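Values in this text are rule-based calculations from the coordinates and carry no lab data. The structure presented is a predicted model; accordingly, all values stated were derived computationally and were not measured. Cβ atoms are built from the backbone, for glycine too; each structure is taken alone.
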Structure 1
């Protein structure tokens, strides 16, 4: 069965979203006080922007689950979960130096990620630094703005030396923490959902299925975090650790 046609108004909005993203001014439409969007339409826009990005040479590298942990829910005043897409061009390696001016109000989260293997099973799990364009334009933050702006995701920093660690490796781990310039600024449990990575992945599969999408081997999934979102400045050194052991880091120039 062919996918339903996307209304022209949403096609036009997606083109504007993609244009604004490339100009480093994401989500300008939401700055209009009279503008509104349903959550389902926001997902349609997210998918259409992804299509435009892939047509321009990028590729979807996986998905993120967002707006579920107590830190983010308290910070934003809204509760998900929501899903968004990760793109190949925005996946960085641990130890990389990132340019602050390549982002719109750069902010980070520490969280656990999953790598999907054959049979839709979890092949590996490891901590990452999620990157964000921390921009909301509407007078009140909404899930529709968050979703249409792809979860405000700007990529992720991945530790190459931990990319194949099985999920069981973290079975007895207690604390995920974020430090900036040697000072711990946030800490909490590894998983945001009560059922851990299994619940997160089940939710994502079901939610993607609502839109005729699904996971495939090799996909990266950011499983959500109980920690908050933290603005970062040039000169900062960000480290995500598990039980005090440094796992992944990046430098901001």
Structure 2
């Protein structure tokens, strides 16, 4: 874990599978002021753009990545996927998608979250990786199956795909109206949940992993961190005006 308020960011968690690397940040080690303190990596939440840029440079440096080789997306809670082989030329070219796929080694894909489930995928043998943003709407829309489909179109095999999901609001905290829970569970039954205080809830991470399992992805690991419960992580449901965490995936 990153030690709170350290001046240089470390990586909250980083793992590797062959030539593929996965990393998730927490909120510490950046330069943003409250309420975005400290390592806010989201550029559309009201933070100072210069602070966001500095934070992205710090996070990339902690991962030994070139910040200019990190690809971001404008996330809209949909299922559209962009296949990329280079960074965007400028901010106006960043598409409104919720998943990125690449077969380009050394190009890092990034996903921003603050309760939604960040999904990182890799087939190291095929040299293909993906990053997806799975909130409740994206889960229902099928953004993760869409990302896997885009990977297989490039030559990945589902049996070889490695999946890692990062910190997200857990199914024991994500309270929703009963009708909403039923609607989500109609599409993804594994998402049905109940809060620790006995009200209807949705477990997005459980739903994502059920979708991956149904697709034949066997190597799956989920973070045990609930963003709403953790003061070390940003949570939109807890704070509303807040920063964004990032998940990164790349190939050597």
Structure 3
């Protein structure tokens, strides 16, 4: 009997509670609309042709018609480089996207500099937004073909030779041994290298590398902008080969 009375009491309490407060039911058509970016941090390199970053967006309601929402650039290191469209939510879906376009030619700074932009979602009247700011880090892709060769010699510079071979073993640049006079010196040359893969070969005709026993060891570098394609030197014996690629 006591258990029966207890059961009736629970039912009465539940009935009274349902009268005082309406149950919350999710309505995917007429419910509250909230929109957000699914990912808020991006990093990308920008080639010469430019880049497009597609940001996924999600929304809490569904509609029989396509919907669009505005965005704005809060701040950017390169305002002219950043172009944004609108967030587009296609009909009958909870997901959409935003395209952010970046113009290579309008990116400032030096090669290798990281640049930043922040884009904010602006919901229409009747909607709310959360996770509404995208932080974009971008940098100019370094496309470099104008290389600089630097050779720091030992005392016997006339023994030093240097070649660059392409992937068919064709010599595309050569500094013959005996070209440099006998003295510690720095030799430089500007060399155009088409896109592809190569091998840098430094030689010593005496066979002991860039070492003379009295001065610091010699060395070489092959650079382009902030990129080092190849480097070497020192006690390498008769020759040293260093493979590298350009814009690959």
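See the values below:
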{"quantity": "Computed 12.9 for mean count of other Cβ atoms within 10 Å over residues 34-41 - originating structure among 1, 2, 3", "calculated": "1"}
{"quantity": "Comparison of 1, 2, 3 by FRET efficiency 1/(1 + (r/R0)^6) of positions 58 and 226 (r between Cβ atoms, R0 = 25 Å, to 0.05) - largest value held by", "calculated": "2"}
{"quantity": "With relative contact order in percent (Cα under 8 Å, 6 or more apart) derived as 16, matching label from 1, 2, 3", "calculated": "3"}
